[in-house]
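Quick heads-up: structures coming right below.
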Structure P
Amino acid sequence: MNLLKYYQQYRDKWWALPLVLPALLLPVARWANTYTMLNGHMVFLYYLPLALVLSLMMFFGWAAIPGIIIGLLLTLAHGMLLEQSIGVLFHFLIPCVLCWGGYRIFVPQRQQVSHGNVRLMPHRLFWQMLLPSVIFLILSQIAEYLGLHPRTTEMTGVTPFSLRSLITFQALMVGCLTGMPLCYFVLRVIRNPFHLRGFISQVRLQIDPKIKKIEIICWATVLILLLWLLLMPLNDSSTIFSTNYTLSLLMPVMLWGAMRFGYRFISLIWTPVLIAVIHFHYRYLPIYPSYNTQLAITSSSYLVFSFIVAYTAMLATQQRLIYARVRQMAFLDPVVHMPNLRALSRALNGTSWSTLCFLRIPELELLGRHYGVLLRIQYKQMLANHLRTLLQPNEAVYHLAGHDLVFPSQ
């Protein structure tokens, strides 16, 4: 117990989790990257380390900087010269610190709430996706122009408005858009493993209650079938379903899941699916004369699909929560804040038989004339609270118009 207490007390210190996690997670994030060759030069299709470093800053603040520096030196800057290592450090720290500070200024409250909040989505799209990608790309161009980039010999001739820059910019944005929620979830689970239990309960809460098991099975089957067609190696007998045509079919399937299963579930599924689809892009994008243009179009599809899936899932989840709240309010009296006659009818429909006990207090009219309506409301509320202690757990006291209370007894 003392060890657990010390862990909870000191886990957010700069010498605890913020110092260890970057060195452990950056190799995994680097492994998730995907790049290809374009006109003899390397270009990224998916880039996750920026999202991880930014998530560490958003989660731990200034305490994450020492660990980020050590993690970058041990992974991305390993084997480089001193000036190149310093360039890599500033390449990551400048956009992350600026975007972290701007986000804290413009979102003063509930900054670390989990992703999926529609109100915070515009701020997060700007400070956690668009701006860090722009700054990171600009610093890359400056480093390549000054010859500080460790792979300058492979990236000569790069212009800010080239096709390679466009694909790289889209890779940075899709990495931040899909990687930030995933990295944030991983950090929260590592920091507090009990968060996983709360996450599972949120997933169950966001799923449409009308969903049947057969619908989940059908959705998973269609998704696996499309992935199998998409990732199957190309050969002479391949059909159109083995090309990026199948990639466009993933969109309605993921929208189906986004609208039915909620944001928590679909974000946890879509990011690994997207990483796998991008990693094996060569299986549905054969090299032919217009390969460069097709690669840019497909890269933009990754970004557009991810945004539409995430935003649709947020809206559908919020709509279900609002509908459930409105439906719950319809069964409560707005003045007395007790279950009303509609709630009583619903409770009676769910039981085979019940004994109704009516309780009438005619003196409430006289009390209300002398002491006001508030006394009548408080009296009925206090009487209902007293009666609930005598009832079964599945029984309740219902408010009727006038001076009556009723409670069913099974």
Structure Q
Amino acid sequence: MQTTQNKHSFWFKASILSISIDSTVSGVVSGAIPLMVRSFPNAPQAIVESISSLPSLAIMLAVMISPFVTNKIGYKKTVLIGLAISFLAGIAPAFVPNIYLILAFRFIFGLGIGLLNPLSYSIVAYFYDGDERSSMYGLIGTVSNFASWILTGLVGVLLQFSWHYSFLTYFVLLAILILVYFILPEMDIQPAAKGKKEKTNFSAMDHRVYYLAIVMFFLFMVWMTFNQKFGLLVTSKGYGNASQATYILSLTAPIGMIIGIFFGLIHKWLKNALLPLAMFMMALLLLVTATSNSLLVSTFGVVFAAAFFTCCSTSIFLRVSEITPKALNNAASSIELIVVNIGIFVAPYFMSLIGSRIGNNNPDMILTVCAIILIILVIVMISGHFLGHKQQNSQSTTSQE
């Protein structure tokens, strides 16, 4: 039996936001790897370590097919199927003694997560508009960061008993499944049949979705590089050690949570100016961090860069939802998520290539390159904005004549 809820109620919003937890659960069991390596001495260590990375491959594959699945069976059924698959495959390693069978379940787990991945944004866009939508988009980041913090801590507690128990953390997905089943209604994502039927394929997508996907690709590639190079920067300059660098980077999660809470208000104030402004400030902070010789200044750079990064990524997802018809929202979110994963994957190779080309692979130089990439993106965005307005004005003048 399904309860009909007001879409502005706490439980209705909680059921939607809980879906975003899926984006954080994949890697929470990484802490079990050292114990699993000891439990499977005959398996290559790289094979055991892949329990953390293997779901990412499956997630990317499932994200690609998620729009087609939702077009066939709708949002709610896709969410329930994804949650059921990821829950059952997630807890299965707790009861399985074979590493290769565990890896198979981890791949299936990733497929379930991939089906869900774009849907938290798509469902928010389906139910909400305006300032309420921007507030909900901000809260998606807050909920996912908070869940990651709580679940990682829970895994740490369960590991004191056995690495098998750490996989029981995925019972959280069963709780989300129950919440979604009883709270969320069925959602008709097919366009209303008024005269001509809207296209629901990728050719109907607004070209700005692909442009924003390119921005997202470079944004996440830069952010991943920043995270990878920060520890090397601190240790190579000699003003801190690896533990201090790791602690500073750990501050990015709570900063993301705080910015998520206030994102709606920030966006209400700055509107579409938020993305280029936040990206420019992020570039400046990367330069500050790259030239820093102080742990205090570097901490300042990391904390505020994380804040502006959260503003950038959330702004892009929000903008994509605003320029996309509801029938194509899941496809648009899938495109953004696919390029995010590609950007994260190619980051070390791309930056290594750039470093080789300029003859300098030092962390401070690579972070400077990252800042330059962001500044170029800002210039392109501002130029595109003014060119677009100029074309609109010329077209309106022509039509008046």
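The table below gives the values:
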{"read-out": "Structures P, Q, by mean projected area of the Cα convex hull in nm², for residues 277-356 alone: label with the highest value", "value": "P"}
{"read-out": "Entry that produces 54, 28, 18 once semi-axes √(5λ) of the Cα gyration tensor in Å is calculated, selected from P, Q", "value": "P"}
{"read-out": "helix-only ellipticity at 222 nm (-39500 (n - 2.57) for each DSSP H run of 4 or more, over all residues; to 500) from the coordinates reads -21000; which among P, Q", "value": "P"}
{"read-out": "When relative contact order in percent (Cα under 8 Å, 6 or more apart) is computed for each of P, Q, the largest belongs to", "value": "Q"}
{"read-out": "Distance in nm of label points 7 Å out along Cα→Cβ at positions 309 and 381 - highest-scoring structure of P, Q", "value": "P"}
{"read-out": "Read-out distance in nm of label points 7 Å out along Cα→Cβ at positions 77 and 101, computed value 3.2, structure in P, Q", "value": "Q"}
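Rule-based calculations on the coordinates, nothing more; no lab input. Fair warning: this is a prediction, and the values are worked out from it, not measured in the lab. Cβ atoms are built from the backbone, for glycine too; each structure is taken alone.
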